[in-house]
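Every number here is computed from the coordinates shown, using simple stated rules; none is lab data. Just so it is clear, the structure is predicted and the values come from calculations on it, not from any experiment. Cβ atoms are built from the backbone, for glycine too; each structure is taken alone.
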Structure 1
Amino acid sequence: MIPITRPLVGEEEVQAAAAVIRSGWLTQGAKVEEFERAVAGYVGARHAVATSSCTAALHLALLAAGVGEGDDVICPSFSFVATANAIVQAGARPVFVDIEPSSLNLDPNLVEAAITSRTRCIMPVDQLGLAADLEAIGQIARRCALPVVEDAAPAIGATVGRRRVGSISTFTCFSFHPRKAITTGEGGIITTDDEAVANRLKSLRSHGASTSDLARHGSAAPQFEEYCEPGFNYRMTDIQAAIGLVQLGRLEGILAERRRLALRYNRLLSGFVVTPRDISGRSHTFQSYCVRLPDASRRLAVMKHLAARGVATRRGVMAIHMEQAYRSTSGSPSLPETERAAADGLLLPLFPGMGDNAQDEVVAALVEALT
């Protein structure tokens, strides 16, 4: 079976993890700090705060943005359910806005009309690795004095003009799940330019402690931490961070191969399906390769045909407001583009090391299923 994805990991990651295990310091420590500095430097942000997952990162970023009980957060329904879950965990309500069919990202032209006195934050999603229209959304946010918490789970390495995602919004949250371009097994990170907020995020991820375990254990004098507000156990381990540092060094090569494969898919599938594209001024990381089928009603049959040919597929991105967890609370929003894209989207295998022969098998099986 050709899998939908496969992380690119090897002996360097094994040795990096082993070195941490031999050190005796396994939890959040010096390697996490090194990884945070490396990610911040790569994206061009002043600070980065590592967490146990991107969902944890989104939750903390929302709290740092002032989101709480009774607030509204504007976001797309066209996303993984974690986007809305983090908003609910912060005590707020997701207000779903439709997407642009060209980018599959939050439509800035619909955002301002959705803002009310209850709106506390805007949360765009960089879907499938393509940045949302952060310039237009940022202008609206500044005009309305709202922070932007960017769900960039699949978008590390994506760019907007000459800037990398992670250096643009008030907060940007990345994922290092194995399905993403680089992985730490599980894990996430928040980037921000605000030092005071970064320090608060570091406290919140560790039960609200005023100082870290590393600082206390490295001190020559006894230290007693304080707990000024309730926090969470959202820490990344040094084992994960060590793997992440190796992965970050591979990132540019991984992205280049993903792009090569994606553009090759585009050529081979032209005329059969709608293929993903860059948007002017925004580069795509192709964390997933999502095509849109000409007939949504045949998607399941197509997926079964590909499975029989040894090709794994997944449905495209979900429409959160149509999932049972949100169906009764979303207010039945009118999201026609979201619902169309959720119905006809199909993810095809794409990962470094896949090779052209395997890709040719995927294309042949899909064309056969469609014709």
Structure 2
Amino acid sequence: MPEKRYLLTPGPTPVPPEVLAAVGAPVIHHRSPDFRRIYGDCLERLGTVCRTDSDVLLFTASGTGAVESAVANLCSPGDRLLVVSAGYFGERWIELGRAYGCDVAELRYEWGASPSPDDLAERLDELGGAPVVLLTHSETSTGVVADVQSLAAVAKEAGSLVIVDAVSSLGAVPLQTDAWGIDVVVSGSQKALMTPPGLGFASVSSAAWERQGTATMPRFYFDWARTRDAQAKLDSAFTLAVSLVAGLNVALELLLEEGLEAAFERHVALGRACREGVKAMGLELFSPDEDRSAVVTAVHSPEGVDAAEVILALRDRFGIQIIGGQGALKGKIFRIGHIGWFNIFDITTALAGLELVLAEAGAEIERGFAVTRALETYEGARV
């Protein structure tokens, strides 16, 4: 009998069977009437999930492609960018800006810290302002979900354009693109939107379009204007991954049928259950113990236990795939993802396997409590 697999990483995430069925349907032409209908529905639903009335541009690319498109379209060589970085994906903004020849200023934190609006205001004052501020909403390397509403408000007050990496947060935790004054939100298909990897998208405000019109950075495939003009005719500038678009359209329909607020509440409940289950074993959280951290739970590996060995044992023995730390955190933490198509029994499966593997590795943990605590917490959160 084939081994059952459990995917509990912060991306890619499990995909519902309805989405897989759409992805696996016969391929249709990307300029046919059948696809245009799917394409139009998908773009409209993306706008609803982003909570924006502005254009949402869709690319065949990973989330990083959409992230790169923001720098390519909004910057000219030598432009100053201010990056707020508190983890691996904040560092990616820095690397990307420098790769494009921008003057990258930083507001850097220890990995695992939560960025402060006051610190951002002070840094902007020191710099005399910055045309563009780059934020990471959900830092999946640490489990921290930043208060981008407050951070964006500070940046806008200083006259900056605000770009937010929402690759793992969109559809999992609240994000109000227009109401919070965010100019660009970039995201991808393979996280909370329950679709295989391969699609990236960017919402673009009117202020961002104005800046795009004067920016001189070279661009071709990720040229926003080219994509916008094609989408206005329900066409695509280049061949889209039609099967993935069909799958994403179904996934967005499922998410909107559940309701965004209901989805946010479900993620909060799953995050609480996972954290309480981990603490019931006597383990120490690395990610904050707060409801906003509803995307991924990061956990310190017990003294003397290599997190990488725990991850391999879970995968090889029980088919449970979690993920380790990145950069300086490699081998020190492990991360349990709970975004997208998850329920409480996915969490309890991961916790039960973790108990067994850690006990066999010699860790002194409290056995037999994690699953019960997680179930009680989830039940209490959903009342």
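Given a computed value of 18.2 for mean count of other Cβ atoms within 10 Å over residues 158-165, which structure among 1, 2 does it belong to?
Numbers: 1: 18.2; 2: 22.5.
Derived from 1, not from the others.
The value 1.8 for distance in nm of label points 7 Å out along Cα→Cβ at positions 6 and 350 was derived from one model only; which of 1, 2 is it?
Details: 1: 1.8; 2: 1.0.
Clearly, the read-out refers to 1.
Suppose you compute distance in nm of label points 7 Å out along Cα→Cβ at positions 230 and 246 for every structure in 1, 2: which one lands on 1.9? Don't skip to the answer; put the middle values down first.
On the way: 1: 4.0; 2: 1.9.
Traced to structure 2.
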